[in-house]
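Structures for review follow.
No lab work stands behind these numbers, since they all come straight from the coordinates. Just so we're clear, the structure is a prediction, and the values are computed from it rather than from any experiment. Cβ atoms are built from the backbone, for glycine too; each structure is taken alone.
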Structure I
Amino acid sequence: MNILIVNVNWLGDTIFAGPLIKAIRQHYPDSYLAIFTHPRCREVLEGNPYIDEIIIYDKNRHRGLIGKFSLISQLRAKRFDMVFMLRRSLSRAMLLFFSKIPERIGYDNKKSGFLLTKKIAPPGKDIHRVEYFLGLARGIGIEPEDTRYQFFLTDRDRDEARSLLKKEGIENDEEFIVLNPGGNWELKRWSEENFALLIDEISSAFKIKVVLTGSERDIELCRRIGNLSSHKPILLCGKTSLKVLAGVFEKARKVVSNDSGPMHIAAGVGAEVVALFGPTSPEITGPYGKGKATILRKDVGCKIPCYNLRCKDNRCMKAIKVKDVFKVLR
């Protein structure tokens, strides 16, 4: 049997889909399993032992009718028997319909439900995204053996992480703590001043090094935090791939992070995570990996999750104090 999973577009959600991928593989052990995904999600999926192929949907390359027909031809040639739709997308559903995949499974919805052959009733309440995706498997009688997500690393990834840390002054057996101050929107971020104060608390109390991580767009953020701190952290922002970042997390004593994709990478490699939550709900997008996780969130009377991007208060994140995080680290 040839099976296709149409993935979601974001790093965190791609990690959340891992237990579904594993459950389908274990239920159909002899199947050929492919993932249809956005280019930015490729690295998250690479190295996953339950996947046979990653098919990239690039909006630039597959633009217009010619691009769409090229993609449809590619999918038809694979002769998929079954597809799981993780997104409620009319355009994706139409691609699958014209690709002549006979069994199309997804949550029933007004946007694209009419193109599904197996409509699963959506959950009646907000549940964790991992469980939401697993609902598609359960909807056709597949009961997962494991609901915790993983992030897969190779020995090469670990070697690169060790080499980078050594280059920055951290030896192989030396303990360190990672702070990940970024986030895909400002309101999910703990303040720069708090991260700087936490660096000083850690450095003074534990006498160990602190590492700041992030993507290239977080470089200036990390520099500002470093400049605010009396004890200078090691800046790895913009210096790692996702796999090498995961290798750094795996070696860390603890990882402190806002609700973000890197937080889930840390949880996925089994790191001890201190997760800072404000406007988002840990019940829906909290760490769900194999590592130990402590969630810090303060009830400030706001409805959570909150998607008011114009909020000028951000009191939910301000309510988390440096002493709260330091207490967990101790």
Structure II
Amino acid sequence: MSAQTQARAPLEAPRASRLASWLELARPFSLTASVVPVLVGGALAWQDGSLTAWTWPLALVLAVLVQVGTNIVNEVYDVANGVDRPDSARASHVVVQGRIAPASALRGAWVAFSLAAVGGLVLVWMRGLPMLVIGLVGLVTGYFYTAPPVHFKYRGLAVPGVFVLMGPLHVLGAYVATGGALSWRAVLVGIPIGFLVAAILHGNELRDLEDDSKGPFRTLTIIIGRVAGAWLYVAMMVGAYGGLALLVLAGQLPWPALVALLTVPAAWRNARRALEGARGRLESLTWLDIASARVHLQFGLLMTAGIAVAALGWVAR
């Protein structure tokens, strides 16, 4: 190793470590929750013949930026409010371990939100007031998900809030961004997506019930209990797949979208894990949130592919 390389090596490690910390803080594994609704909404606009192609990737980037900002704010206030502790089973320990200071993390969140807002002005210019309202709702609720004084996550509203915001509203927002018009069809198609993205968070709450109970706030699972929570998880799976079938029968989705039913076995395994956890086998809940995210992603990709088949004119709507 040269003297120049030796002199540079001590500086490179901290930079790499800090970059890894920021990536951990952003929770990239969770970002499919933002990607799927945008894919579905854009595919619907494509099928309806109203797609503006270049706005589709723009909407995708903006949605991811809002979620990154939300993830960071969530961690900062979870630590500040005693929800996250060094021994907590969480996706990220960056703030609680002091690898990034809370003030620095919040600045990073505001950078993500600001970039999303600036990019969103392009869509507002193109789509008008509906896009402005949907964008503002996304930004405001993303920040106040855990930030005071609203912090609806701590009021047992996280699961229903995520269902609405990252299901029907998110698909509608993507449809407006890529197609330019409000659509009840987009809202309805967002319902199965909403059930599955809410199941990711609910699986996390089921796993963390004991840990969350030590904190000063109440999640939905704390309020209703693990047994009722497990059955709610099952109901989400039924709602997602039953909703898909009903939308196809009602002509709101093309029949190739039924390809998403290929994920039923994985969803059933997750439902069994939730019920096993309710019977005391807590190890079954360890990876339930990640397994739920996998089903949500696969379901969304397959639904998007089914809609795309119809958009290409290969089958009748």
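Hey, distance in nm of label points 7 Å out along Cα→Cβ at positions 58 and 298 derived from one of I, II reads 3.5; which structure?
II
When FRET efficiency 1/(1 + (r/R0)^6) of positions 82 and 210 (r between Cβ atoms, R0 = 35 Å, to 0.05) is calculated, the result is 1.00; to which of the structures I, II does this value belong?
II
Upon calculation of Cα Rg over 2.2 N^0.38 Å, for residues 162-201 alone from the atomic coordinates, which of the structures I, II produces 1.50?
The read-out was computed on structure I.
Suppose you compute helix-only ellipticity at 222 nm (-39500 (n - 2.57) for each DSSP H run of 4 or more, over all residues; to 500) for every structure in I, II: which one lands on -11000?
Only one of I, II returns -11000 for helix-only ellipticity at 222 nm (-39500 (n - 2.57) for each DSSP H run of 4 or more, over all residues; to 500), namely I.
Matching task: 20.5, 71 is the computed value of Rg and Dmax of the Cα atoms in Å. Pick the structure from I, II.
II
Comparing relative contact order in percent (Cα under 8 Å, 6 or more apart) across I, II, which structure shows the greatest value?
Working: I: 15; II: 21.
Going through I, II one by one, relative contact order in percent (Cα under 8 Å, 6 or more apart) is largest in II.
Comparing mean count of other Cβ atoms within 10 Å over residues 146-153 across I, II, which structure shows the greatest value?
Ranking I, II on mean count of other Cβ atoms within 10 Å over residues 146-153, first place is I.
Suppose you compute mean count of other Cβ atoms within 10 Å over residues 122-129 for every structure in I, II: which one lands on 12.5?
Comparing all candidates, it corresponds to I.
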